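Once you scroll down, you'll see the structures, which are given as structure tokens.
Just so you know, all these numbers are worked out from the coordinates, no wet-lab data involved. Please read these numbers as outputs of a predicted model, since none were measured by experiment. Cβ atoms are built from the backbone, for glycine too; each structure is taken alone.
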Structure P
Amino acid sequence: MLEPGARRRILAVRLDNVGDLVMLSPALTALRCAWPTAEITLLTSPAGASVVPLLPAVDDVIVHRALWQDVAGGSGFDPAAETRFIERRRASRFDEAFVFTSFSQSPYGPAYAAFLAGVPRRVGESLEFGGALLTQQAPPLDPAAHQVDRNLHRLRSVGLAADDTRLRLALPNAAVAGADALLAGAGIGPGVPFLAVAPGASCPARRYPADRFASAAADVASRTGFPVVVLGAARERGLADAVAAAIPDGATSLAGRTTVAELAAVLARTSLLLGNDSGPMHLADAFGTPMVITFSGTDLESQWRPRHAPARLLRRATA
């Protein structure tokens, strides 16, 4: 068992998308509770780094495009760059590395990097054999386990108290002010209920058709009288603008106009979210925002579904 209370330099590794970092927040909070005086550094992707302003348990962040997470194969052959990355991590003198992965990811790439960087204790989980790269390996969970539970399971495996599954995000004051200003520009003042639509997703298979999103939003708006805002990242601006334009009574697209923290602040005020299995779903779950979510056949609801906010998931059965 690792000793809670001792002064530590802890490296938490999660190189993934916005929703994955939101779901890591309970584990980061548990690490902070175990080591109140520790320096907790998050090693994450550029997308993951956008969530850091919402994660009060994190002291520092390392943004890295990791070779072991390169799906497209665009990293090229540059061993010298990998060596420089390792040497910079060695200089940090971390005591522990907690490697957080989904059911389908291997912890051994980041564990080997941590080993080469001189991190003496490396915690992770895998169904596969990886030699001594992990000094402490959590017993594998069922692949259908929720990602939040999977993260907390790694901590419990080394004796830490990690049972609170609530998503722990903190809204910066500047983000709240920015969100309020954007909503005011859409004619939505404080206390005014509104409908948010988030039609994007990182995976095309998860995107419900834009025209159907517009139809559903128009139906809800006509029944409730709610004004409509459409949300998304800058790369989703065309999609969001198309959805907004197709809503007969009009809608305001905020896609590409918010930081992730401001997006979270908008969702914290939202009366109802219509969206896909994507980052806004997880942000809404953190703030108890009611939602209706389409789930595609590429993922199991048990692994990613919202669990604390009122939610209705829509999916036809798939193999």
Structure Q
Amino acid sequence: MFDIIIIGSGAAGLSAGVYAKRAGMDLLVIEKSPMSGGQILNTYEVDNYLGLPGINGFDMGMKFREHADKLEVPFKEAEVLEIKDLGDKKIVRTDKEELETKSIILATGAHHALLGVPGEEELSGMGVSYCATCDGAFFRKKVVAVVGGGDVALEDAIYLARTSAKVYLIHRRDELRGTKVLQEELLAMENVEVLYSHVVKEICGEDSVEKLILEDVKTGEKKELPVNGIFIAVGIHPDSELVKGIVEMDQAGYVIADETCVSSCPGIFAAGDVRKKPIRQVVTAVADGANAATSAGTYVNQLR
């Protein structure tokens, strides 16, 4: 039986692994993807992580994993299908086996929200993207649209504007929600146009994206917008399905836990983007990992 099983190896999971290993815990990190790092792998530039200004997101993810590997944190590639709470013992069922553990740190993160409009699914990967840094190079000197008004949407639009001929930022409200510094940088770019109070009603194209059908939310007027690609940045949903009915969550599905990462179920801890909190950044995920491992260690030691 393990002391701690950590599910997920993004910034929060890797941080938890490092702290748990240093505390002498018998642990295992389970990751369903072939590569650790989580969402930061798809981030072109991380400019707000203390001491590492401007680092590439992929490089940051690799450095995090290298740190864990140096400490010989054990990893297993598998998909967790079910979690069972049996009091002092938890069962983690993967697509390969069943594992027993005294505690679980849920560091499963979150996934991109969809627009849910016609053409989105059909043209996914053919001009519809959720990652500007992943796919932006395909749209060099072309016309693209970004949907959203938060930091991620603004960052995507800025990134794309550096190489694309034209970038439309489409936002349903009449003002942007992103930080002031990002707004100023975006609005200073000559090839960026913000379409306020508009929503995408349909994504059109045969073999690739050719145009968008937009609707003015104030007047109801519809119009066509020719584009070669669309990048959707309208939020994320927590990957908390594994603990549904086991721990307390808010209406959006985020696990309710304070800075200690202690959930409502003894022995289960939530770290990173899956946890309800006001700011979801790399730095807060790393902090969550440290707190979760510390709390899990305290819990396990109390069982001995």
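So if we calculate distance in nm of label points 7 Å out along Cα→Cβ at positions 46 and 286 for every structure here (P, Q), which label has the highest result?
By distance in nm of label points 7 Å out along Cα→Cβ at positions 46 and 286, the leading structure of P, Q is P.
Which one of P, Q has relative contact order in percent (Cα under 8 Å, 6 or more apart), as calculated from the coordinates, equal to 16?
The read-out was computed on structure P.
Of the structures labelled P, Q, one was used to calculate distance in nm of label points 7 Å out along Cα→Cβ at positions 22 and 214, giving 2.6. Name it. Before the final figure, lay out each step's value.
On the way: P: 2.6; Q: 4.9.
This value belongs to structure P.
For which of P, Q does helix-only ellipticity at 222 nm (-39500 (n - 2.57) for each DSSP H run of 4 or more, over all residues; to 500), calculated from the coordinates, equal -7000? Write down the numbers at each step before the final one.
Values: P: -10500; Q: -7000.
That value comes from structure Q.
Using the calculated result 0.35 for FRET efficiency 1/(1 + (r/R0)^6) of positions 118 and 206 (r between Cβ atoms, R0 = 35 Å, to 0.05), pick out the matching structure from P, Q.
Numbers: P: 0.35; Q: 1.00.
Source structure: P.
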